[in-house]
1. Could you tell me which structure in 1, 2 was used to calculate relative contact order in percent (Cα under 8 Å, 6 or more apart) as 26?
2. Quick one: mean count of other Cβ atoms within 10 Å over residues 85-92 came out at 14.6 when computed from one of 1, 2, so which one is it?
3. Thinking of 1, 2, which structure, once FRET efficiency 1/(1 + (r/R0)^6) of positions 317 and 397 (r between Cβ atoms, R0 = 30 Å, to 0.05) is computed, gives back 0.25?
4. With percent of Cα pairs over 35 Å apart coming out at 42, pick the structure among 1, 2 it was computed from.
5. A value of -18000 was computed for helix-only ellipticity at 222 nm (-39500 (n - 2.57) for each DSSP H run of 4 or more, over all residues; to 500); which of 1, 2 is the source structure?
6. One of 1, 2 was used to compute P(r) over Cα pairs in 10 Å bins from 0, in percent, for residues 237-348 alone, and the answer was 12, 31, 28, 20, 9, 0. Which one was it?
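Please treat every number below as a calculation from the coordinates, not as lab data. Keep in mind the model is a prediction, meaning the values are calculated, not measured. Cβ atoms are built from the backbone, for glycine too; each structure is taken alone.
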Structure 1
Amino acid sequence: MKGSYGIPALNLTTLNKLVSKFDKAPNMFFSGLFGEVDYPSDSIEWEIEYSSGGMTPFVAPGSVAPAVGIDGISRANARAAFWKEKMFFDEVFLNNLREPGSYATYQTAQRHLAKGAQKLRYRCDRRKEWMMAQMLTKGSLTYLMQGGTKISVSYGVPESHFQTLDDSRRWDGGANRNAMEDIFDIKALLSDDAGVGIEYAVCNSTVLKTLMFDTSIQTLLTKSAFREGDLFKNPTGVIGSLIGVGTIKVYDELYEVQGWIMSLSGGAGTTITLDDVSDFEVGGKARCFVMNAFNTWYDYKIASVDKVNGTITVSKINESDPNPSTNLRAGRDKVVMRKKFIDDHTFFMFNSKDGNGQKIAEFMKAPFMVERVWGIYADTKMEWDPDGIWMRIQNKGLGALLVPDTTFTLTVSSDTPISES
């Protein structure tokens with residue numbers, strides 16, 4: 001094989017048209033809600049404005065108009081995050097792309113290329129969605145820069161806009177639970193602080209189920225025009241109307257991250273050292289794959305994450321499950337965490353616009369490569385031994401939360417994160 005020259009499908013212009021032609025990864029709610037802006041450098045800077053309902057004053061005719069500034073303005077800045085990934089295609093694949101007179105073989109190779117490019121594109125989209133979800137629901141974002149430097153960005157969301165219900169108020173069984181009252185209190189707070197109502201309430205199916213059987217909602221349901229049958233046919237519409245939160249978005253999308261096992265320790269092997277724990281989170285499911293056995297894995301729950309020492313501590317989901325050290329081996333097996341963008345304990349409420357009708361957030365794309373490109377970009381590189389070609393997809397940018405007091409994150413149920421350092 002003498003390279004990829006003469007293969008139209010691997011021409012960079014063609015390849016980037018292919019990548020850009022794909023639909024975005026399905027159901028990326030947060031990143032699809034806000035626009036993108038090209039920024040001139042990777043040092044991202046944005047203005048933070050806290051909402052107000054200011055009003056023009058009366059003045060005497062012929063007098064000078066008083067000046068008004070942007071309310072509560074401050075400036076924030078951070079380096080753009082950079083993410084990339086690559087996939088290898090061997091010489092057999094490349095020869096199939098250039099082989100003359102075999103249309104079926106060529107089409108098979110084309111589909112293989114398209115499938116690989118789409119997989120890379122979707123994974124790239126999920127990273128952006130993760131960034132936007134962290135920014136909006138947690139008010140902060142942590143990521144790695146060149147040389148392993150960890151960057152943390154705090155977006156200035158007021159502390160009062162994060163609340164964890166006391167045990168007696170937890171929606172999943174607290175003795176004094178009252179979801180209706182909790183939500184109405186939050187609506188009042190957002191109205192007072194930001195002058196906005198709740199446009200979207202976001203939760204996953206687990207929290208929606210809890211709301212469906214909440215006693216205060218069930219009581220209200222019997223007194224309304226809705227009936228039980230309506231609730232089960234259209235739970236998001238019925239509950240959204242009852243509690244007045246606009247659109248309830250049921251968001252069950254998952255993302256996955258992985259790390260290779262470096263060592264296991266603890267009496268039952270419950271502490272696992274991984275080569276990379278930067279994206280692991282408390283509460284996620286740790287699926288531990290036995291790599292020398294076909295289709296074999298064990299599921300555990302992540303109880304704590306120590307990002308300084310590169311370890312996770314796991315606990316059994318069922319008592320009958322084996323201890324991790326029983327079947328897992330360092331240097332051979334890997335851990336894959338599957339986690340929802342919105343977990344089983346979160347009810348997130350926000351308005352996508354401030355009191356003046358402006359979007360509260362945007363994603364700022366930063367330039368990268370010598371050619372200065374913005375947004376998702378695909379390129380290729382030849383490999384000499386083994387013969388083949390790498391296809392790479394990369395992106396660079398950072399979410400900016402422009403009006404931080406328009407969001408509210410409520411932790412509603414038990415089994416919340418234990419510790420993370």
Structure 2
Amino acid sequence: MASYNLKFCSAFGYASRVCDHFARIVDRILESAPFVESILVVGSAARGELSYLDTDEDFRLFSDYEFLLLTRQNVDKAGQYSLGLDIDQLGHRLNPASPLFHVDLTWYEIPRLPRLKRTIAVFEQKATGKVIFGQDRRHLMPDVTAQNLDRKNANEILYKRLWALLLYLPQEFFESCLTPETMNVATYVLARNALDLTTVLLPYEGVLLPSYVQRVEHVAADYTSLQLGTAFGADFPQFLRTCLASRNTLSWKGSLIELYTRVVGYLELALRYVLARQGRSVDDTSRALTVQSPLIFDEVLPKRAEVRRALRVLWGRRSLRQALQWPGLAHKGLLTACLLHMHRSMIAHLNGNDSRALASMESARSLLDMLASRPLSPWEPDEPFIHRWLALRRDCGYFWWEFVRKRTPVFYRRIWSLTAYE
């Protein structure tokens with residue numbers, strides 16, 4: 001095993017097993033891709049916010065490991081996919097007990113670093129990335145501020161959080177039969193996804209901070225002077241602080257169903273808030289997203305991608321009409337509205353309101369049907385609600401893989417595994 005710069009692990013007090021994981025992963029990367037010039041740890045591990053359970057009997061990661069690979073020249077997609085699958089398998093062997101854990105690789109070409117988009121991800125990578133192999137090239141990355149930030153890219157975190165709730169909440173949560181292990185998973189998923197509300201909202205206040213701790217404390221300290229304070233209610237700062245603590249302790253005092261309802265409610269409120277910041281009043285969130293989506297999301301697709309996806313619709317749906325309509329749709333707005341309806345449906349179901357649950361699920365299905373490149377899973381007339389809902393969740397997963405993840409093999413396997421149901 002080669003020697004790498006892992007001093008940050010000690011600085012953050014990470015378990016020795018975490019350092020060993022990093023070294024083994026980087027060994028495998030360099031063995032398969034010796035042309036990689038620099039490797040950085042980014043994400044929660046680089047911010048000192050890695051979440052894991054470490055006892056005498058058990059070691060389970062809840063956060064993922066994210067690596068930034070810097071190369072001199074472009075690496076073809078086949079090479080990236082091959083290494084991604086290999087590292088994903090290694091990650092599963094290192095931590096097989098957690099359905100949340102995975103290893104993500106992001107590739108940047110060194111000559112193109114100055115031209116990277118000014119996104120939240122690039123801001124965090126430059127501010128907190130830890131170089132564990134090669135030279136530190138972060139000075140070549142653009143300076144990202146609240147003023148030059150790509151706001152539409154940041155807004156898209158909101159629908160990504162809605163999807164993460166749908167993907168990572170365990171089936172046992174939706175079926176109200178949590179075990180101690182799946183309760184830990186559900187608690188982490190709910191608390192962690194709530195924290196990204198600060199990631200999206202604070203730039204509207206002219207504030208850009210790289211960690212959850214800093215963002216939550218800023219909201220709590222300055223809440224009365226923030227514009228968002230009038231929209232999110234007096235309890236919002238304490239809610240965020242409680243979520244921050246629960247992300248680490250993996251425990252929540254109270255009902256997880258109530259927490260789920262609250263997190264989804266705040267994500268919907270945030271969508272309404274960013275629309276309001278564009279001068280749009282919102283009566284019906286779902287309707288507003290399908291009509292006004294280009295105001296808050298980047299709905300522009302490269303022409304080649306539009307044609308390629310329209311052809312997939314033509315091939316999969318055998319419908320020229322749907323294929324011709326597909327390029328003109330507000331894809332991200334429709335997807336976001338679909339995800340909202342999926343969560344509304346499950347919240348109604350968990351609270352015993354079956355008619356509302358079914359109506360919201362049918363709304364979600366109608367929206368997804370406009371986007372999907374293949375027929376949705378059929379519903380049997382006497383099929384239980386939960387089976388229909390889980391089947392629709394899997395259909396959402398296929399579209400996410402195809403549209404957002406651009407058919408990357410490692411994400412297909414991950415999504416298909418997490419959305420499997422019996």
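1. Working: 1: 26; 2: 12.
Derived from the structure labelled 1.
2. Working: 1: 14.6; 2: 17.4.
Considering all the candidates, the number was obtained from 1.
3. On the way: 1: 0.25; 2: 0.95.
Traced to structure 1.
4. Details: 1: 42; 2: 28.
The structure behind it is 1.
5. On the way: 1: -8000; 2: -18000.
The correct label is 2.
6. 2
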